[in-house]
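For reference, the structures are reproduced in the following blocks.
Taken together, the values in this text are just the output of simple stated rules run on the coordinates, not laboratory data. Computed from a prediction, not measured in an experiment: that's the story for all the values here. Cβ atoms are built from the backbone, for glycine too; each structure is taken alone.
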Structure 1
Amino acid sequence: MVTVKTLDKIGESERGATHYFSTDRTGQFIVAYRNAGSVNGQHYHKGTAVSKNPEQFILMQGEATLNWFDVRSDIKGSVKIVAPAFVSVEPWAWHEVIADTNFVMFELNGLDDAKDDTFRDWSEK
């Protein structure tokens, strides 16, 4: 229900590293700066919004822990994310992202994209 993939590196020099990713998504995106210890998300999506089927984000800097569970079953998990990483969260996976350090995240959707497909109470299946 959750996949985390290290971004491919295309180069590195004394200036730093260059990574890349591909997406077919367009429109408004979110860049979020989060402080260590903050808890983010704590919701799930049913997948009716294209931008949340699946939800995708890139952890650009920092480290986080993503806790999740399938609201339709007993399946659950937790994964440590270390930047740079591409994260994909499937519909029906309630999830929260805990900032282990300060982090920067690039979310591949806008705030209005999924307002009708965001649920905090998993009894709303």
Structure 2
Amino acid sequence: MDKLTYLGIVEKTKTGYSLFFPDFPGCVTVGKTFDEVLKNAQEALSLHHYGMTEDGEIIPGPSDITNLAKEDIEGNIICPVTIYPDRYKKEYKNRRVKTNCTIPLWLKNAGEAAGLNFSRLLEKAIEEELQI
């Protein structure tokens, strides 16, 4: 899936802006500025779409602007928000995460003295163990 575009509804709040997606109940975001809420909307929708996909849920098609509820659009701003699901999935699955491991103090000290990159060393060892 190269890209998908959904409509977001932007509402002015006391502290900035909020945005929700009629096609994805519960997918909302906020921002102090209009630009910030649009940036956050892309991240929120990308993550929401990814989660639904991973859970095997049916992804709704984008609503047509003429099918939006009158109470949703009255006094608000309608903005298209484009996401790139395949790119997001790849980036999300390849993001770096912290994990703890326990090794003897003397080994940690020796590794630091040798200038070892513990994260990279562990990554290589796991890949080798799993033959990937």
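Thinking only about distance in nm of label points 7 Å out along Cα→Cβ at positions 34 and 58, which of 1, 2 has the largest value? Walk me through the intermediate numbers first.
Values: 1: 1.8; 2: 3.6.
Greatest value across 1, 2: structure 2.
Here helix-only ellipticity at 222 nm (-39500 (n - 2.57) for each DSSP H run of 4 or more, over all residues; to 500) has been calculated and equals -13000, so which of 1, 2 was it run on? Comparing all candidates, it corresponds to 2. Looking just at relative contact order in percent (Cα under 8 Å, 6 or more apart), which of the labels 1, 2 belongs to the structure with the highest value? Once relative contact order in percent (Cα under 8 Å, 6 or more apart) is worked out for each structure, 1 has the highest. Set 1, 2, criterion Kirkwood radius over Cα pairs in Å: the highest-scoring structure is 2. Work out mean count of other Cβ atoms within 10 Å over residues 18-25 for each of structures 1, 2, then name the structure with the largest result. That would be structure 2.
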